[in-house]
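Asks: There are structures below to look over.
Only the coordinates and a few stated rules stand behind these numbers; no lab work does. Just so you know, these numbers come straight off a predicted model, no measurement behind them.
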Structure I
Amino acid sequence: MPFEPETTESPDPRPGSARIELPLVTLNRSDVERETMEIDVLIVGGGPAGLACAIRLGGIMQERDEPLSVLLLEKAASFGAHQVSGGVMDMTALEELLPDADPATIPVSTPVTKDGFWYLTESRKLAAPIVPPPFRNEGKRIVSLSRVAAWMSERLEAAGNVDIFAGFAADHLLYDGPRVVGVQTRDQGIDKNGEKKPNYEPGYDLRARVTVICDGVRGNLTKEIVRRLGLEGRNPQSYETGVKEIWRIDPAKHREGTVIHTVGWPLAADEFGGGWIYHLPDSMVSVGHVGGLDAADPLFDPHRKFQRWKTHPVVRELLVGGEMVEYGAKAIPVGGWYAVPTLAVDGAVLCGDSAGLLDSARLKGIHLAMKSGMLAAETVADALAKDDTSAEALRPYDAAVRDSYVGDQLLRVRNVHQAMTLGGRWVGMVRAGMQWLLGGRDWADGLPSEPDPAGYRTLVERYGTTSPPEPDARDFDGTLTFDKLTDVYHSGAAHDEDQPSHLVVLDTDICRTRCTEEYGNPCVEFCPAHVYEWELDDLKLNPSNCVHCKTCDIRDPYGIIFWVPPEGGGGPRHTYT
């Protein structure tokens, strides 16, 4: 495989173990000439942050009568195809961005009419008499984020002043010293052995005065630039993985506009997360479950937790007789205020989930992503007008984010995830409630945290043996609960199978030795798409199953799995998630 890696040192997640030098990985060939495009602004990622940035920048160009060359790059074949969210959406940012747009025209969306909050035991539901403030959603809408992105892209295309490249993945950043000067897009037409196929097309060098990085949670560009330029926040970023399904249920059970959140079973007391039930229009419901990727259990499986959650009597009763329509999974950044990296550098800014801008108490980030994209557009336009795109000229964006309601909301929940991690479920819930009343303060402000893999316990530490019991395959009945391959089918995931694996394991000897002995090869469990499989004492990869959730890049205990972009257009094909 024709890698041209740079080598950097990465912190090892297991205290006391040897440090491992990790390369930055590219699947592009280094022996070809490439076309170069010169543009003013390159926006990487067509999610809520990137689309909001493009729409706002287009508006500024019209207001000031100052045309710029702006290009929006999206790795999915169509806008929305790679978007996944719970998703109850705070409408504040969208109303600012498109004040004349009617939210009712967003397909597959409805206003929230009722909230509920349940604590689950294995067989019982305890409904809170008063819904906790973070889970009150009056004035918000239940949405399909994939439809929101498609709806926004239609408005961007109608404006006609931003160029759009869908189906093009950004492989890696281009630099001039420490300055970001653009990206190189992914080569198309490379076979499994790294050789050119007849349809080979080299990626472009897109050189931009400013690059707006909106490549999502644990984006490959964000991971690269944060490490290379030392942009880390005070705390390392923390993550959860959300696994969801869209169901069409019996209309008699459907309550359009109802939002339910759950905590408790099936998570262990030292595991962070919960479930949701959102009643969309047309007898559809979004059901899902999130779990923290700092779980101590080395065999923690977000997909299996979700399937077990669906067997709870109250969830089962809702879904029985219905039909599962679509599946998706995605990591989310929950580290909060102290995990937000530096947002502006020479030639580039970070937005949305790339920057960790998510309210971890309310699990809401769509509006924060949009607002960050809008603020980025304003700062970038001002910087270009002065012909100065240095870090100093772009730094007002960082300040604007922190001074806006984005910063206000992150500051209020700045210690929530740490409290849950340090205290377990009950102590954490009490502390989180006190923090909400005290504006985010805890006994010590700025509670520390560790990288998620530091939470791992070995098989012996967790189970007292190196051979824990195998999960029960009977957990999946094919009507209410589904195995990973069935769910992947319902994600629409598709990749050209004759290309290098975009899940790159840097040292498979570690998989066969240390990882087997210490953790039991947890990638087989934590991946919600059955990408990793243990076969004949060796690791087998099924990259065509990948739903682009990034869980493996985060939870791998040795930091040797790299998610890099597959050929543009590959991946899930969401329409309702």
Structure II
Amino acid sequence: MTQHILEIIGGLGMFLLAMLVMTEGLRGLAGDSLHDWLTLFTRSPSTGALTGTVVTGLLQSSSATIVATIGFVAAGLLTFPQALGVVLGANVGTTLTGWLVAIFGFKLKLGMAAMPLVLGGMLLRIFGRNRLAEAGKAVAGFGLILIGIGLMQSGMAGFEGIVTPASFPPDTLTGRLLLVGIGIVITLVTQSSSAGVAMAMTALSVGAINFPQAAALVIGMDVGTTATAVIASIGSSEAARRTGFSHTIYNLFTAVAALLMLSPYLWLLGMFMPSLIGDSPVFALAGFHTLFNIVALIIALPLAGLFARLMEKIVPERDTGLARRLDKRLLAEPRAAYVALEATLQEEFSYMLHSLEMRLKDGVFPANPRPFQIRQDLQDTRDFLDEMNRGESAAGRSGYRQDKRKSEKRHDPQSITTAIHALDHLRRMWQRLQQDKRIYTLRNQVSFAADAGELRSLCNQLRKALPQGIDPDLYADCTSFTRRLWDDSENIRDRTIAMAVKQEISVSQSGQWLAAYLWVERMAHHVWRISAHLGGYDLEESAEIEDQALGG
């Protein structure tokens, strides 16, 4: 008896480990391409449902798909109604796991024969490079899935005649609801609906439960996946909370639809395929799992727009901070995390440009966000970037090979470098925007009016261009303006000091004038550098400006 219990526990643990290994391998094999599909092909809730189904089916992870989608919504690459379609489709994509388990674990009964898959996969992982190594990890994970199922079957077979359908709630409405609750608890414990479905299939195959009981358990397991999403979304961004709550409401709706469909499904099987439940119950269960998810998707898609508007009212946009997109959940998906970071840096730059315009024109800051919020936003951005960079370093150190092969888990180091540079210049811009005396001198000194006006105009043009991207002509104007200020700086300095020597102005005034000119020169420099980093321009051609410029 103890041995059988240990086999069940060990088989479940191996299945969970196998899903983790296989999913990581599939994600590494796919790279960023599958996530790119989400933004490329998602144009409506319907196309979002299709891409969500395909991407989740290939990745074998609905959470990976949903977290990536949250990042794209936060960055503005997807609207919430479009993203809602992806979330709905992800539910259908997860049902592919049930079919894989049914075909390879029960129909072909590979079981321990999958051992060579594990060895072969790990050899590819150890000796292969790049995507071949990731494919090896996926193959090894799949082999472990089959071994885990074999262990669970062996363990449950030891309870034949001891654990029977009579040991569970009967096939009544109350009984089905109790089984749905048990399914929810199983998913909460295992944190994997796929593992729960595999357990239900295993119990069904050895006769420990009957088909209606297994179906009710699977319905509950689908609902159980939402608890993780809701818990993870607490304290997160609006996009994360809307997605988590949408997933919960939709899965509850799906569960109700599935319970209503169960009896008609059994009747139809009895009419047209009477031997299926007796001969291949796991296939009947996999079919039911897929069917009720597809039916729920078909019903929900026409209402996606209305549902999205409802969710936007339930979870309104409250956080107006510039770093609101930087949800820590996104760190699990490097691509989504960087997209959100890039959008945040652009919005922070836009705010700095607007602030610079207003300070040069009226000497004030924009009303919203408040200055103290900006300081916190910049700190939050730095913390998020620091977490991303630590993840990059950890990914670089991990693995069986030390060749630092590129995988989906890692960012392009140049992207991290660019973000660090841009954030550093944003921080310096913000510090200079606090220098009231220099700004006052600049605004009231006639000889600097032209430079201040040109900088203000340049900021206005850049701010308007940011959403579509900074075009080469505008970037060239920014570069030439910065170069001219640098070239003029020595003449300005000499002329101002000469005026002080001739007592045309006081020494104190000369210091104020030079500080004001340095301010506009450095501000132009920061604007130019941030434009280059966020616009993706090569800085080599203008490197002498950076080399010659003063620190600060």
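Asks: Out of I, II, which structure matches -25500 when helix-only ellipticity at 222 nm (-39500 (n - 2.57) for each DSSP H run of 4 or more, over all residues; to 500) is calculated?
Replies: Attributed to the structure labelled II.
Asks: Let me ask something else about it. Among the shown structures I, II, from which was the value 1.24 of Cα Rg over 2.2 N^0.38 Å calculated?
Replies: On the way: I: 0.91; II: 1.24.
Label of the source structure: II.
Asks: One of I, II was used to compute relative contact order in percent (Cα under 8 Å, 6 or more apart), and the answer was 20. Which one was it? Numbers along the way, then the final one.
Replies: Values: I: 20; II: 14.
Source structure for this number: I.
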